Structure P
Amino acid sequence: MDELAVELNNILEGTAAWRLLSDFGKRMYFPRGIIAQSGEAKKAAAKANGTIGMAFSNGRPMLLPGFKRYMPEFEPEETVAYAPTAGNEKLRELWKNLMLRKNPSLNAERVSLPVVTPGITAGLSYAAELFLNAGQTIISAEPAWDNYRLIFEERCGGVVRGVQFFDGNGRLDIPGIRRAILEEAGSGSVRVILNFPNNPSGYSPINAEVNALVDCVNEAAYGGADVLVICDDAYFGFFYEDDVCRESIFSLLAGLHERVLAVKTDGPTKEDYSWGFRLAMLTFGSKGLTGEQFGALVTKLTGSIRSSVSCANTFAQSLFIKVYGDETTEARKNDFFNVLNERYEAVKRFTQAHKDHPRLSPLPFNSGYFMCLRCTGIDAGKLRRELLEKHGIGTIAFGSEYLRIAFASIEKEILPEVFTTIYETALK
């Protein structure tokens, strides 16, 4: 093992973070030297393409005016020069301040400086490499974003334990989630990924559910288990109901217990309507880590970035620094949010009016870009193909049981027609 890795391990030794590190994570250091269904829909979904995790208006992706305004104003250092491996320092500080503003419960002393990653997918992959060995289990919602299995199982050799997160009353199944966490705690460590707003369901917990989830983690930690919680906050902020918790659960986990290590993956990708810039953040949080120990984790993460993509896009980082200072940004984001909120309300009205459909029932949804229909007596994959081939409507099938519709990418005016077609086709 390289002496630099040993040095970092010595800094972390005795902490939950050190015990949770994978073999790869323990070896990592920073050297001191030098998708098929969406593709089908893109070709054939002439009527409406509900497969894309992007927000559209008049057939084009929504675009903040600040991006256009500042593109001609950059110096070469802001565009074509290499960025630091961990990201532009100014942007990292800026994002931390934004994160603290959005999450008032978060203690700035309990979190690291965010590290820039080339997209949230990359951030999740880095977290998996650092903290998941082959054969180790990570708890996830079922259904979940299909990329989780690619990342945690195929890339890292881990095992995804899918847990049905919803009860029969449209809320989180806290007893079921607690049972899974405590069962895994029997091995001495627990790894969980929490994705809110959830993809594919479009659900975020209410305050009481967040507190209950935190209690589950706390119980496992007090019982002697080390607990890693990855908070996939890709769609953070798209909350449409008043009772939804407005903070990330990361805020409460970061200062919970010395045995708990929280990892937050978030960023501008979805929050700031900039999907193709592939820019995200990864932040560590724990009550049990000092500034030096946070620095050691950041260094290991930086080594993982260096050994894969080297650094994230320089121009995108420079652009966001400008856009976050632009006076039009917040107002325009609010306008975009209102558009998505109206689309959510249209889907909500339709599903409530058709709640007695014999084959389709929505999973709980109150946030995000998507909603998901549970299919009974009909195969979701077959329904997807029929909607695409006969009606020009693109959707995503999650196995044979779930059909996801991205209402964020469909105009409000045609949502009732689109859902009417989906519901009627399921009956044939």
Structure Q
Amino acid sequence: MKRLILAALLGAAPISVSAQNVTITNATIATGDGSAPIEHATVVVRAGRIVSVGRDTTVLNGTQVVDGTGKWVTPGLFSAVTDLGLWDVEAVDDSNDTSADKSPFNAALDVATALNPASEHIAVSREGGVTRASVTPFNGSSIFAGQGAVIDLGKDAAIVMKPRAFQYVELGESGAKLAGGSRVAAHTALRNALREAREVAALPLGAQRQGDVLLTRADAAALAKVIDGTQTLYVGVERASDIRGVMALKTEFPKLDLVLVGATEGWLVAPEIAAARVPVITMPMRDLPSAFEALAATMSNVGRMKKAGVKVAIGLFEGGNQPRNATEQAGNLVALTKIPGASGLTWGEALAAITSIPAEISGFGGKAGVLAPGAVGDVVLWDGDPLELSSAPVSVWIDGVKQPTESHQARLRERYKDLDETYLPKAYDW
């Protein structure tokens, strides 16, 4: 059996029995917890987990020693709100499982049943230093998209760490269109669904529902977990007033575990978000008023929310915006600190926004996205500062297992990086 379940340490997350014992020495190490990098430091991985990190770390006997001189070490990137493993060719319906426009179900949909471990998008992301991700469905004909999963990107079939990890609902302009044409309809649909789910959860086993029924029994059962707070509710929302409306839901449903997704105008209500202790997952480079709900868009959104005390992760990597672009997004936030009047993040805070913070929001705080004793052995060795565009991973370990850093994309690059016609396929003979 390739993987063992260590429930006490990481919930449903599996650890490979073929994990290596590795020590990386003399490297610049960034732990992912928001602190500054440590130069000339060492990280030790044993049996798939981080054992120790720092300058005074002892090299353990029986570990493979890797000289990290001139290189950087970070935890694996944690990609928040992605579509990894759900499509091969986005424009080809037969290969795209991101949404279900014609399904009679919505909240009950579970992406874990469609995830493809052999997806080239997973291989490309792994090659770019991404080791874990939260994968979400996208909306079809309902404001409810379904249930997302947390995965690891290891080169094996057992990629699902936590199925049905969260429920995704879309409000704002997109939700308004799906619900019937207005925000009034979207919020009414959401509240009605939550109330109906609460009523169904209270019924004796086998009892029939009374009165109006808009949800299938499967959808109502799925939303019951949202009502009691055992499943996080991710809410796609952008406008400041819509953000306030979402947080007001806790007045009627106090156990809701909310995460705001998007929040382009989050900086306008940052103190309120912080006071409600609701985390945010957003794309920082959204700086154009591309819609009426984003008129206050600014690159300083993340920095201002962070300054107000909001827990913010960088995410929304789907379609052509690949998860490995996370380092570019984080690096731009560091650059913003040098622009007068702008708000960005320190280097350590920016790295945390793509490692430990999305892991924490996903329910794996201290267990993934960080180099700390007891955390999973997700380690990336870079040839330079990982937040610089010129840097790239040299080696990637997931659960202490060294991963292949190649993909179909990489093989094509090697095949066609020069114009030597000797290696052209037969079709190119003239």
Structure R
Amino acid sequence: MNILDIIAKKRDKKELTRNEIEYFVKGYTDGSITDYQAAALVMAIYINGMNERETTDLTLFMAHSGDVLDLSSLGEVVDKHSTGGVGDKITLILMPIVASLGIPVAKMSGRGLGFTGGTVDKLESIPGYNTNVPVDEFIQNVKKIGISLIGQTLNLAPADKKLYALRDTISCTESIPLIASSIMSKKIASGANKIVIDVTCGSGAFMKNIESAKELARVMTKIGELAHKETKCIITDMNQPVGYAVGNTLEVIEAIDVLKGKILPEDIKHIITELGANMLILADKANSLEEGKTKILENLKNGKGYEKFIELVQNQGGDISYIENTDKFAKAKYILPIIAEKSGVVEELDAYKIGKLSVFLGAGRMKKEDNIQKEVGFIFHKKVGDKVEKGEVLGYVHANEKDKANEVINQLIYEIV
């Protein structure tokens, strides 16, 4: 067996065997297969696709290419994952609520890259919060208080890390078998028994239309089934940012305000109840979606979700005085209004454009080693469908450089008709 024969086989639209996929994953991980050879195979997969069995084999071999976390001592762990987006602070809100309902939450999250935000960056906006926790302590935290949210401290799915970076450099990111195997390999390596995935769809997501989102969801669900990990996918809208805040500190503050019961934007309510209800069903804590949604909202309204968030932050070294009084968070140097130039109705608030502008302001990174400015971003006052009057404040740009703030305002962020 050799890599040239495997490349030729997929180039000619033939099905790869389990042994051939294993040979490729092991060889690429240990460096015996070169980047240019891997690139040729990835391009062949991008063009000719993979069937469900091939995709599952690729997923499982990538999942087991490094460390695999054992969470069996915690009981029935249900993990939640999002395929990425803009303003997505759902983990910060939902996971404490889920933990308050008796489901162990042991979640490893990533940093933001490109126009999408990362949960770890948001958590690290809380002074003192430690995302770099050893595995033993991570598991003990969950046993102690029912929840721990950390960064990916283990060598999880190293084959996926290499393939993910490679795909980005050869314009092969938007391939359903490759996206599905990438996501599911990390989830399987993370040790959860059951998985709920938020498949985002729209301008600010990998999947730009509902057909491709449904297909990605179908493939990931099937991978979960074949890998004996019960998986449920929920498709959510990512044509506009989630909630009203975009930017690390600003999103943390919005998440805290939701947990405190101060606000509950309709899109956030929809997403946390849909995902949360499905998590409860998988954990045998609810018998129906309606019962699950009711329980999620109950523990939001009665403050138990907020109490669990406080417990989480305190347990991982965070300063809870910032949670109790969000005015303590550092603010951007310049907070400038976005003014409506005419009256009408908001037709578009493009998530992709907002994400790119957030990176321009310093809220995101284009390379993993880039530093981010936690306090910059946007607060929007209007969403798609809202009526506006000429001269009305549509939102605010939070920036540390005035020239950048003005440049962003001139980008015509809102489409009003």
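A short reminder: the numbers here are calculations on the coordinates, not readings from a lab. From a predicted model like this one, the values you see are computed outputs, not experimental measurements. Cβ atoms are built from the backbone, for glycine too; each structure is taken alone.
Computing distance in nm of label points 7 Å out along Cα→Cβ at positions 200 and 360 gives 1.3 for which of P, Q, R? Structure of origin is P.
Here helix-only ellipticity at 222 nm (-39500 (n - 2.57) for each DSSP H run of 4 or more, over all residues; to 500) has been calculated and equals -12000, so which of P, Q, R was it run on? Derived from the structure labelled P.
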